[in-house]
Structure P
Amino acid sequence: MRHAGVQVCWHRFGEPFAPEQVAASDIVIVQRDFPRDLNGYARLMQAADLYRKPIVLEIDDLLWELPSNHPDQLTHAYTDALWPMLLAAMQADAITVVSPSLAKYLQGIHSQVEVLPNYFDDGLWHFRPPRSRDDAAVRIGYMGGGSHIPDVQAIVPALTEVLRRYPRTQLIFWGLPPPAGLEGHPQVVWHPLDTQHYPQFAAYFLQQEFDIFIAPLQDNLFNACKSAVKFFECSAVGAAGVCSDVAPYRQVITHGETGFLAKDTETWIECLGKLIEQPALRLAMAASAQDAIRQHWLLSAHAHQWVERYQQVVASYQPRERAASLTLAAKVQEQQGQRLHQLEAAWQARLADSERHGAALQAKLDEIERSRAWRWVQRFWRWRARLKPKL
């Protein structure tokens, strides 16, 4: 929106809601899991209906299809948001997504789904020219958050073998700690990231030094709906990349020219080995990646797509009543939440009773084992064992 010159009135999750913000706007954009607060979202929809403003849901992850081993699935981070997001998707006037795969999934829910891809934000990032360093060590970098643990864990065998073959190579993690198998490895370094402020992160990351970057993604439906933003960010630093051979990276990388696409352990080892052994290839590939991003993926050159799409939504808007059903849904969710809390309290009470019962049984067992009768029983069985004939 900044690149497109659009004025935005921000309303963040949990903040007091002012209907006047909707009245003063042309369109309402709802992002990601904001609808998980169904009561707050219903008030927003009520204001949109009252002032006849269209609603667009913007989402960049297929949160309805989190893999079973994904950290957010294991912690149930989005469980209470899935149903509200589905309601928002069905009742929005349009949906915008970051990838064709995500658009295809949501087209079964809504007829107006538009792909507005993630681009390279050249208002925050700039390109550092690829360069050779004087020392002989080659640095491989990975940048990502904790949600990517399964993705990185999948290529640990390849990374372990690469470090074994090239003892002067260093593997650097930013954000995600080194996964099991690489913890404590003498060639592995970890730099935690403690900022959630994207401009601050961009400024920090552009100062880092590495020659090769890796961007692993497991081949599943959830990852197929992601974007190649990590390729853009790491290429800006002037490094050459090896990325998983999955849909988001196939759409932006020309294999062997702007990066390598790896699909299994052997190809990960082969591609990383080529870049480690051939400094000229690293420099040429990094330069080609930056050229491709300049030509096709600058946000400043494509920000008009958002304005044009939003103008289409405004022009085709048909007023309709949506808030009432959301209010009812919020009441149902509240009742379900109360029931879940009751069930959880009952389960916790039963667990506490079981623990008390177990403690009482353990105390009784300890008392028996300390008794004289128990010692006589043990002596009897030892005596009986000695009398038992040997076969």
Structure Q
Amino acid sequence: MNITYVANVRMPTENAHGVQIAKTCEAFARAGETVTLIVPKRRNSLTGSPFSYYGIKENFTVVYVPVLDTALWGKLGFLLETLSFAHAALSRIWKGELLYGRDEIVLAFFILCGAQNVVWESHTGAWNIAARYVARRGQAIVVISEGLRKFYLARGVAERKLVVARDGVSLADFENPEPKETSRRRLGLPLDKKIVLYVGGLGGRKGIDTLCKAAALLPHDCNVALIGGIPQEIERFKKNYPRVIFLGRRDYKELPRNQSAADVLVLPNTAENIVSSQFTSPLKLFTYMAARIPIVASDLPSIREVLDDTSAYLVAPDDAEALARGIATALSDESAARAKAEAAYVKVSEFDWQKRAEKILAFVRERLFVSVRENG
């Protein structure tokens, strides 16, 4: 099967969606499919290929198409860039191949232009005009959580079109962890403190304010460190939370080594955003599990789909005191914390990128077979 993954994103990108797209394409290709990734040619401070940036096998083709580079001009600029990308990508698509993507506007454009084998991977519960059109006319919708599946069922999407495929991890990346002391020296973290680490974006639904407030409630022999964020965000947080260590963005390939610095890994997602509470399948959740380091996470339905009380310390969301207590508990009983970390590691083997790709491909083949049979 020829698969064209169409992604309106900078590639490579520092953001998590770039990792997810690259890993998905690699896994589809490992499963024996011929895969082409079409992305816009935009200004990008990151140099080099996606293959080197993400440390993945060069087993699929990346095609860059020219666009109006207006994505940073606000909503209208983004719409113009999206439409110019969809138009440019259309000329690279062959009739009969499978079209796969996360952007419902681009996929709706393809369907309007006659594309038939369209698969939408939804991450945020989009239900705009384009999303409704793709849900009705597309062959399948891949959702990353049970919460998203229920969301679309409640809006009349046929159950036969939906498959849950949570995000994943490459366990091989974590097979030889860097020694904790080495990792801390490289990152400039203290060797004589407990380190509570968060890795990821600093956006609103990530719960970073809650984590920073919790930092002030922890003993002075415990430091909270954050990897990620853009300079403007970091400066704002630094002014308000002087006890927190901000390490900025780091190269994606460093991730397994960076996580090794931690005594506890934290996922403080907010309950005040439906994507965070119901829909998400955070990439960091699976990399945390793969690290064999105790996890303290918000007790949300989206997180409960993967973790439970045997594999993590789950605490009330948006509650700095509860988060601080959870961290303190994880640090105070090493034996119990180690048992939870091992339970999480055993569980994470279910969420391998390759298994995910094969599940999606099996579902899509069945949908295409049924479609051919129904249409004679």
Parent structure of the calculated result -15000, given that helix-only ellipticity at 222 nm (-39500 (n - 2.57) for each DSSP H run of 4 or more, over all residues; to 500) is the read-out and P, Q the choices: P
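Consider the structures P, Q: one of them gives 37, 22, 20 for semi-axes √(5λ) of the Cα gyration tensor in Å as calculated from the coordinates. Say which.
Q
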Work out Kirkwood radius over Cα pairs in Å, for residues 65-160 alone for each of structures P, Q, then name the structure with the largest result. P
FRET efficiency 1/(1 + (r/R0)^6) of positions 233 and 297 (r between Cβ atoms, R0 = 25 Å, to 0.05) from the coordinates reads 1.00; which among P, Q: P
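By the measure distance in nm of label points 7 Å out along Cα→Cβ at positions 289 and 353, tell me the structure among P, Q with the highest figure. List each step's numbers first, then the result.
Values: P: 6.0; Q: 1.7.
Greatest value across P, Q: structure P.
Here, each number is a calculation from the coordinates, and none is a lab measurement. Quick caveat, the model's predicted, so the values are computed rather than measured. Cβ atoms are built from the backbone, for glycine too; each structure is taken alone.
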